[in-house]
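As structure tokens, here come the structures.
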Structure P
Amino acid sequence: MCGIVGAVARRNVQGILLEGLKRLEYRGYDSAGMVVRNAHGHLQRQRALGKVAALEDKLESGALNGNSGIAHTRWATHGRPSEENAHPHQSGERLAVVHNGIIENHEGLRAELEGEGYVFTSQTDTEVIAHLLEREASHTDLLSAVQTITAGLDGAYALGVIHADEPNVVIGTRKGSPLVVGVGIEEAFIASDPLALLQVTDRFIYLEEGDVVRLSGNGGIEVFDSQGAAVERSIQIFEHGDGSASKGDYRHFMLKEIHEQPKVIAEALEGRLGDRSVLVESFGPDAEALLSKASQIHLVACGTSYHAGMVARYWLERYAGIPVQVEVASEYRYRRVVVPENTLFVTLSQSGETADTLAALRFAKQGGYLGSLAICNVPGSSLARESDLTLMTRAGPEIGVASTKAFTTQLTALMLLTLALGRVRGQDSEEQARLVSALRGLPAQVERVLELDPQIEILSQAFAEKHHALFLGRGAHFPVALEGALKLKEISYIHAEAYPAGELKHGPLALVDSEMPVISVAPNDELLEKLKSNLQEVRARGGELFVFADENVGLADGDDTRVLHLPYIDEALAPILYTLPLQLLSYHVAVLKGTDVDQPRNLAKSVTVE
């Protein structure tokens, strides 16, 4: 969300900083600002509420001129969007800081600093950092000051710092929030995203957790690790191209987007996890107050997003202890809805412009809800603008009509919501810590599953001549089965249905024969033995089984059974992992069928009509 740019150069850095901010606009923000150290050793600052264009207008009448500076786009967490809360923040006239992330212990630090006479001019957690640095820098250099004060900060952060008394110096550091160093010719830069600096360099150093970097004149770059030791970090060349608008080496956008999931899930988690819990403030400035009052949730969405909501119902009720009602957006406002007191209204949409979901939000505003939260992928979308709180999924542009990475990042965001609600409702801290740890390992687990792609491609050949398919799941994996069936029919045009596996004997079993492939997901959870019994019902009727199973469940190939083993994952996150082989299966079947994978017939990416 928030964006950082910093520069030390032989030329005026105002234009570099401004262009960097423009390139970060896709992340979503509500204000922008910059500080430049001029030739007289003074810090000059300009800030503006709204778009970067508003800052640019101010700079036309009050230009900044100097060889070093920092700039920022802010997405409000602590304090409302306003010029006073915009970054950079200063302590006095000599030091300024920009900050991405959340400082969890800011209240205690603020009280301590106010007791020492420091005056706060904003409501942000970031201003605490500015005053801490100013206090420390009064008797040491800026690099040492940053290394000292960050040891006392709890939470996630990326920082850019500048001091009037240190010409041509910018300090950067990161913990739980990204920061890269751009390597120029006799100049150097920092940014929260390399895209911000592609106009000046394609060479980058990716800082590791806890690293501190000192940029100085003539392109000097010194990196120190979390222990303060000088270290060498490799320089990597950024591969140019049209990025998300290009398929790269992939045959289709859909396949590229499936394989992007480790990266985008990591992006969805970035800066939102503390050491043992979710950072509730990452949901917005009023998040904790609103979430702590919620005693029930109504979750509204369409299509794939609706399936994500169905998974979240299991999570929210189990791990947050809060009742959940999941609604199809196109049906929600055409019935009389009973809204219990203190019900939070949650919407899910990839585009943030889904007509039925947007209409449901507007309808809900008349219904006495506690407040609204939007989970979507497009900053500045209608859904984001019109909701009280917004959690961006950070999946990046998704070109393929059949949603893949947008779905798994929605699930990731919904788990963050689950943990945030659990935290404000006093969830067991050890369970919180376990789930946070599992989330940190999720991108690597997703990478391991994607390595099964060649085996899934071979499995897909069994579907080339089929016209129908049945998907089965139990518990939180019934919605996963629904999503698998939706993907198959969306892009291969094979008729597919999904059922809770326990419902087979209540009707669908009549469909099972040798021409009806049955696909099931079998994680190692408390319903495993029940699922195995349901699968035996299929085998007894001559059905052909395709099972994606945990590596420890004891299922093996047979004459009528094909089993593909997935790595073990915490039961809570298994729905995310088990979605991936179903996406790949649908993709490879569609390729065999010769359909238009990225633009299936009759469908549109963003459904902006009712």
Structure Q
Amino acid sequence: MLSYGHVLVLLLLPFVSPAGSCTEQEMRSLLQFLAGLSQDIGLTASWHNSTDCCSWEGITCSREGTVAEVSLASRSLQGHISPSLGDLTSLVCLNLSHNSLSGGLPLELVSSSSIVVLDVSFNRLTGGLGELPSSTPHRPLQVLNISSNLFTGLFPSNTWEMMNNLITLNASNNSFTGPIPTSFYASAPSFAVLELSYNQFSGRIPLGLGNCSMLTLLSAGHNNLIGALPDDIFDITSLKHLWFPNNQLEGSIIGITKLKNLVTIDLGENRLNGSIPNSIGQLKTLEKLNLEYNNMFGELPLTLGNCTKLMTMNLGSNNLSGYLDNVNFSTLGNLRSLDLIWNNFTGTVPESIYSCRNLTALRLSYNRFHGQLSEKIGNLKYLTFLSLVGISLRNITNALQILQNCRTLTTLFIGYNFIHETMPKDDEIYGFENLRVFSLNDCSLTGKIPHWLSKLTNLEMLFLYNNKLNGPVPYWISSLNFLFHIDMSNNSLSGEIPLALVEMPMLQTGNVATKTFELPISRSHSLQYRITSSFPKVLNLGINNFTGMIPNEIGHLKALLLLNLSSNRLSGKIPDSI
């Protein structure tokens, strides 16, 4: 949005010059604005009435010497926005974004007879947006960005009737309530971008959007909208981005394939139903398809293979079924992320998926697949995130020997497979040097904690819970200098709690490096982790056969948020150091 506004300013101000001679009235208006700031980070040194305000920092004047642009983004400004800026009768662009400004947005700026671009995004502005009187003449405003503030109340409706030049409106990430207004749909023929996501809008998506023949982006995700997508949305052939995730929308999406220019479809976390239409293959420009957490059913249409520009496909947590072989994934050479978790797909994992050589994230967990892992997964040379939990895989040794060829893997979830098999021994497994997250839980695996895990020197999280592993926790565990989340609960581990565990550096003081997961890791629908540092520091040894006393040195683990030693055979007292 900001870049769009900047381009527009360049078009509108082809003759802007930093030199000029501003009027006394303009100087007074700017100094009134300065007086309303409680922190200006050095503006006072530049802004004083003994110099021409065209030479002031952040001020650009036209050739005629009038103030045309005030650009003070990311200046750590605090205080209020003075209505005096509305007295700058030649001001075309006002950019106060990315500061800490508070108070309300003066209506004088929205109703200005000259401002074309108004950007106050990423501040702490509060209150509501006032309505302009119905007698107000049409205003020149084309770009309004008030996103990421603290605005509340009903969104204005009459105001937009005076904005017949409006092209872009971004009010996302506030707390606006009530219905989405309709007045600007008909009044602004060039209206192209509507961004209302992350608010508290309710009710149905209003009719009238079909009149916006120039609309390219329509976004109102993370609100409380209900009902079906109105039919006239499917008449907006210019639309490129349709973004309504995390609402309560219902009905089918069959009409969506009329929007031939779509690049993004994000309707995840709604209540949509029906099947994915066969005509989806007509969307030749589609790059992102997100329908996760809905009630979609049926088989994947084979025409999905015609969407050759797809980079992201997220269909997880639905009721989709049938064989994935219906889709020829080998035509999807641009695919980067494929997420089909929590569906009812059957058969084997189609080997054409391994032709998507640009894949970085693949999640097929909790489906009804069967069989062994294919060696062709080694073709995915850029794969960093892999989740194959609960798909009835067999032969754990073979699977790990295949996966060790995926040298770029950093996150590997393969739990709830290989039931009652034996943990591979040290001379059978190599590789995985880049692994940060390894989960092999709920497999009922027998054997001991293998020494080959000690070679995973970048490991940060280790999940081995709900197995049948026995023997002691190995001494080398403390050599994993980045390990901060350890869950070995519900096994048959024995011996005393080793001092190696209380020497773990990351459980003592270390700060976890922030790494973004390619796909969010869910503990539940409402709890999703997107970065590694969001995970708590944990040592979970519960439900095992540990004996002896709790070592007093356990108090060294100052960074721990969860310590579980329950359901063991420990004796003695709880150390005071805890």
Structure R
Amino acid sequence: MNRLLALLAVLVLAVLNAAGWWWFNRPVPVELSFNEPFPSVSFAPFRRGQGPITKVYPTADQIAEDMKSLVGVSKGVRTYTAREGLDVVPELGRRYGIEVTHSAWLGQKIAINEAEVDALIKAANAFPDVIKRVIVGNEVLLRQDLPPEQLIYYIRKVKAAVKQPVSYADVWAFWLKYPEVAREVDFLTIHILPYWEDEPIGVDGAAKHIVAIYKRMAEQFGKPILIGEAGWPTRGRSRGPAVADTANAARFVRTLALVSKENGFDYNVVEAFDQPWKAFLEGTVGAKWGVVDENRRVKYAMSGPVEPSPDWPRHAAASVLIGSALALFLMWRRYDRFDLKGGLFVLVLAQLAGLFITWQAVNALAMAYDGLEDAWAWARIGLHTVLSITLAWGAALQFRREPGPVNWAWAEKIMPLYGFAAMVVGATLLIHGRYRDIPPVEFLMPCFGIIVYALGRMVVQGRTWEEAFAVGRLFGGDGFAMARRFVTGLALSALAAPLSEAWALSRGDDFVTSHPQWSDRLPLLIRALWENQEMMVWAAMVVVMILPFWAEARLRSRP
């Protein structure tokens, strides 16, 4: 392979790498448009490192900064607590002309509940010009923190002490389960979140769902209704047909605004800002419901196309730089040692290394929500980087006209480590997968990189497929004794992925109530097996990862 051809190949592959970033990050047309302020947005202005779990709360200056940023964006805000620093919100609402739906957070601790209710009453009476309505408790019945009788006690206490209309907030289905609570409030605050339904609803069905639920609740209870939470996550795992991404979030929020205006619905968008701390409870998706991210950058506008990732040029540049630098390092002054086939495999693996390292790094760091998570993200990035460079370097030594020695016992442990991780993921998705991230991006190199590397060993070195793929022999080792067990474990993990969707659906109370007969449930459970495309991609990747262990098992079974 001559120098000019090698440089040309590096350039072409770099261009293809960058073109891939551009292609998958092109602006997505969203035809809907709505250019009026929201009636209200959920306001919980936690930054990174802050949250009720760590009991680190935003400062008064930070809250003021966030309130000011909502001027012209929203006419009102909805709080979730009257304490924890948010006692300054009513005064800021007066300053910036923003109405406040103030709330008391209720949980299992009676002393905190009493303090919350007292703070709510005090604020409502001190700022009647700003606080137009109050909410006593949020999803208390959903979490089973209090029985309805205790919740009603707090509602009555607040109603007796304030002049504003009083409500309680919960998922719409829980109002139907506890109609006695509805009799106590002045208006119903219902949460309509198609993404979180027991039977998840894709963004295309959101408008019909919102209207149907609102009308059902209005007919059932005959009281004013506030859609207290409606929104869509911009990142995280998919749930059936409900895909978490920026374009779908923009489409949903614009749909919500238009449908509500057409039908005269009062609504509150969840939420103004991303809340990183929620990832601890709900995975990545729980932290990514904001119209604005944790760094206070607007994610999408209410009109025009939506950019999936405005930072893609930086990511593309990093990907191309890493891949091209690795390629030049591996082949510089050695280009004449490779024939065309061997050289191309090395260059492709180098560019894949740049692509996959960058892609996984962007994803892993976006999922991290505190210092410990940062460390864990960098550990995963480091392992992925080691495997990527090892594959490219191993190819550069083995795919020459005169192959160099490769005997890296340490490197043979990487694929079994990823195989074990894939089995753990399969188990956790099946047992409790509602909030678990689906991890295809974390396994790019052990899936696709290994395939390219093994194919190079077949094409360039003339090995059989078993010899080329066998785990434990990828870098000069003498085998992996537990290969057959890993084949079984990975096969079960691949099966567990789609099963986890059907299993989660089958345990939903609303699903069971809506479909009491198994003859009705079974078709929906079967459809759930393949409806989540992200989960199907993960299952397919696990199947591909079986190949190195299967190849090893076949070699070991020979006499």
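Just so you know, all these numbers are worked out from the coordinates, no wet-lab data involved. This structure is a prediction, so every number in the text was calculated from the model and none was measured. Cβ atoms are built from the backbone, for glycine too; each structure is taken alone.
Comparing mean count of other Cβ atoms within 10 Å over residues 156-163 across structures P, Q, R, the highest value is found for P. Each of the structures P, Q, R was assessed by distance in nm of label points 7 Å out along Cα→Cβ at positions 84 and 268; the largest value belongs to Q.
When helix-only ellipticity at 222 nm (-39500 (n - 2.57) for each DSSP H run of 4 or more, over all residues; to 500) is calculated, the result is -18000; to which of the structures P, Q, R does this value belong? Going through each structure in turn, the value belongs to R. Determine which structure produced the value 5 for relative contact order in percent (Cα under 8 Å, 6 or more apart), calculated from the coordinates; the candidates are P, Q, R. Label of the source structure: Q. Comparing Kirkwood radius over Cα pairs in Å, for residues 180-411 alone across structures P, Q, R, the highest figure comes from R. In this comparison of P, Q, R, the computed figure 29.4, 87 for Rg and Dmax of the Cα atoms in Å is attributed to Q.
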